[in-house]
Structure P
Amino acid sequence: MSEGQKRTPAIRSEQQRKRYREWQRKYRRADPERYRAAGRAAYARNPERYKATAKRQRQAIRDEMLSAYGKMCACCGETATEFLTLDHINGDGCEERKVLGTRGVLKKLRLAGWPKDRHRILCMNCNFATRFGNICPHQVNREAT
């Protein structure tokens, strides 16, 4: 272990974990700038590790979102996850992202239990086609036949 690094104590019980988390919160609140500086220094030492962790976390919440909403385009039935995206049924996604950010929207939906009243999964083609209140060509074709 290099100099300056603190060793995390071995935590054996839930009660010890709780006390340790409380101690960490107290420490962070007492000197937030010191905590941020330590975080920046740790990132500077190994940025690839932090980038990989962030990527895994983003992918995990995206996979959870896709599973919760059905892993399939609600319009055309596309199942390739690379093409699937979250659609705001009421068209208010831009405003929501401005306030919460992309990750904030997903966190909010996760905390709410992935509600299906205002959001659904669409492929990018269907999502782009329905922007600005337009009707997706898949729907137009179904109505015509």
Structure Q
Amino acid sequence: MNIISSWTRIFKIHLITLTHAIPIVYPSSIAKLIWDFINMIVIMINLFLVPVTVIFEFSYSSILARGILYIMAYILVVDIIINLNTGFFKKGQVVKNHYDIFINYCAHNIFTDMFAVAPFVMSLFTEIGMHLDNDDSRY
């Protein structure tokens, strides 16, 4: 039991050190505003792209270049990471504690982000994997 508690203590120390090394993004900063604008464009493209691919049975790569699709998927995933490090307002003050930010994000946004990002990313990489398999079968 003593070994487990010492490993747990070491893990907590490293986790605390790591979280203090990650900067907090202020929710009203210009950088966050620009990031949210880029993310909004990606979401608007997805609002068009996903229904068209499902209804008309197109592949994602037949509508947009594969590189753009990769960038869109990465933007959506990185947005979750940025949101996990973005402060929030509580009683007029910016909360900058990583633990409080994580709890707030889990309570309010994590499920909508996961349900929006996971299907797109999984279907995109599944489709790309199928295309890679088809390319290999030609040789």
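Computed from the coordinates by the stated procedures, all read-outs in this text should not be read as laboratory data. This one's a predicted model, so the numbers in the text were calculated from it and none came from an experiment. Cβ atoms are built from the backbone, for glycine too; each structure is taken alone.
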Problem set entry | Label whose coordinates, when distance in nm of label points 7 Å out along Cα→Cβ at positions 93 and 125 is calculated, return 4.0 (choices P, Q) | Q
For this session: Could you figure out which one of P, Q the value 22 for relative contact order in percent (Cα under 8 Å, 6 or more apart) was computed from?
Result: P
Exercise. Where does the value -0.73, -1.38 come from, among P, Q, when log10 I(q)/I(0) by the Debye sum over Cα atoms at q = 0.12, 0.22 Å⁻¹ is the thing being computed?
Worked result: P
Problem set entry | Which of P, Q yields 0.20 [FRET efficiency 1/(1 + (r/R0)^6) of positions 29 and 85 (r between Cβ atoms, R0 = 30 Å, to 0.05), calculated] | P
For this session: Given a value of -26000 for helix-only ellipticity at 222 nm (-39500 (n - 2.57) for each DSSP H run of 4 or more, over all residues; to 500), point me to the structure among P, Q it was derived from.
Result: Q
